[in-house]
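Scrolling down, you'll hit the structures one after another.
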Structure I
Amino acid sequence: MEVGFVTGVAVTLFSLILGSFLNAILYRYNTGRSALSGRSCCMHCGHRLGVLDLVPLFSYAWLKGRCRYCFSKVSWQYPLVEAAAALLGLGVYLQTPSWIFFGIDFCLWLTLLFIVVYDFRHFIIPWSALALVAVLSLAHWYLAGWGGWNLAAGLFLAAPLLLISLISKGRWMGWGDGLLEISLGWLLGLSAGGTAFVLAFWAGALVGIGAILLSKRYTMNSEVPFAPFLILGAGCAYFLHVDFFQTVASLFL
């Protein structure tokens with residue numbers, strides 16, 4: 001797929017808008033409200049928001065992070081998710097070989113962004129999001145023309161996490177993390193997926209130790225969501241092409 005400046009800008013703006021819709025889904029999911037229908041309202045005063053209140057990034061900056069009607073603070077989640085969606089859209093566009101690949105991979109990464117935010121907020125991964133990631137990862141695997149070894153990579157990489165969940169009966173690690181890792185293995189393959197897995201544990205350990213040392217709220221028994229770290233590692237492998245095992249193999253072969 002030929003990369004062009006104008007197309008890249010258009011993709012980024014489109015992704016920014018989708019990030020705004022993703023915020024609405026994140027706040028409405030599992031609340032009994034329709035995720036995509038109905039007008040958006042202020043979470044504090046309930047006032048219906050106008051067009052100028054809903055422009056991605058601009059509205060937050062223009063209103064200085066406050067509601068235009070009750071002046072209550074608006075969560076940082078809104079601009080962060082919008083900006084992340086824009087960067088994901090541009091990043092996927094810059095390296096996918098076709099628009100079909102772009103559509104599948106971009107939807108996949110938007111779903112992973114949903115999982116990151118939802119897991120941080122609720123310490124759980126929705127089964128519907130896991131199912132969508134699995135379908136999109138398999139679609140990526142099929143279009144890439146990968147063989148059975150790449151398909152088996154998902155189960156191989158997820159095995160340690162699923163074993164921990166099995167031994168602890170879900171107390172030490174939820175089942176969702178292992179199921180998510182299966183899909184990430186299908187997306188990345190064994191070598192890059194293994195690198196992402198290692199990076200996830202390194203990042204999780206550093207953040208966990210830092211939280212314990214810097215905050216009295218956290219102890220060794222505190223619950224920390226692991227899915228965001230799995231997705232962070234996958235992002236390093238997918239977007240930055242970090243692959244420890246491939247690098248080591250190239251030095252000796």
Structure II
Amino acid sequence: MQTRVAFFLLLFLWGLGESNQNLLIADSCYFRRADNAFGDKANIVLIQKMVQSYKDALKDTSVHEKASLGLLKSYYFMIRFASPNTKNQRKELIKTAKDFAHISHEHYPKNIEITKLYLILLSIWGAETNPLIAIKQGVAKKVRDLADSIQDYQALGRTHQLLPYIPLILPWPDKKLADKYLQLALKKDPKDPYNYFFLAELRFNQERYAEAENLIKKGLSLGVRTEYFLEDKRGRWELKELQKKVNYKKNNNFH
């Protein structure tokens with residue numbers, strides 16, 4: 001009896017694996033996304049296989065939501081670590097990612113991870129296409145509202161930190177809110193080196209160099225998480241570059 005149960009369980013799992021084979025391959029590629037990287041540049045062959053496998057998995061309605069999220073994560077990773085060589089190809093990739101994120105968010109509005117990737121890809125598209133036109137089209141407000149809907153404090157902080165105050169066109173960016181949200185982001189996720197970097201960058205711009213230096217040291221003390229190898233490696237590089245700027249200011253007696 002136990003043998004028959006084990007046999008049918010094996011058949012069930014085999015069938016499940018077959019029906020989601022593309023998703024399993026894609027997830028495996030995403031898990032290994034840092035394999036054979038050169039510096040902080042990912043292996044393009046592996047990344048292309050990952051993207052294509054998620055696209056193929058979308059054909060299976062039973063895993064459509066998971067495949068959609070996986071494809072968005074892959075697009076974002078590709079933009080950051082395996083971007084095409086030419087500007088036009090990069091712009092095309094960003095637009096494709098942004099458009100798919102919009103569709104995915106409409107299909108799965110309650111999926112927090114999809115919403116987060118939508119606001120990230122939308123902000124990248126706006127910044128690299130034409131920032132002023134994007135602002136006039138309401139992209140900045142859309143990103144802010146999406147971030148607020150899922151309490152993404154890092155995105156909220158960066159939105160208020162980076163966007164300029166423009167009367168009538170963009171009157172809501174507030175550096176005090178940037179400070180508030182970036183502190184909340186660090187408190188919420190103290191393992192993310194970018195939370196230290198973004199807050200340290202704000203302190204640098206506020207000419208609070210000792211506080212910036214302290215945040216940088218704490219961020220660098222985290223090391224590199226194996227599951228976010230390239231992401232954290234890039235974050236550490238950003239922290240070290242900011243550290244150079246802080247040291248320059250301190251050594252030249254800036255207050």
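Nothing in this text is a laboratory measurement; each read-out follows from the coordinates by a stated rule. Predicted model, so just to flag it, every value in this text is computed and none were measured. Cβ atoms are built from the backbone, for glycine too; each structure is taken alone.
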If you work out Cα Rg over 2.2 N^0.38 Å for I, II, which one comes out largest? II
If mean count of other Cβ atoms within 10 Å over residues 101-108 is calculated for I, II, the one returning 17.0 is structure II
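Quick check: -0.86 is what I get for log10 I(q)/I(0) by the Debye sum over Cα atoms at q = 0.15 Å⁻¹, for residues 45-164 alone, calculated from one of I, II. Which structure matches?
Numbers: I: -0.86; II: -0.68.
Of the options listed, only I reproduces it.
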For structures I, II, which has the highest computed value of Kirkwood radius over Cα pairs in Å, for residues 29-76 alone? I
Suppose you compute Kirkwood radius over Cα pairs in Å, for residues 61-116 alone for every structure in I, II: which one lands on 12.9? I
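Using relative contact order in percent (Cα under 8 Å, 6 or more apart) for the comparison, can you identify which of I, II gives the largest number?
Numbers: I: 16; II: 11.
Structure I gives the largest value of relative contact order in percent (Cα under 8 Å, 6 or more apart) among I, II.
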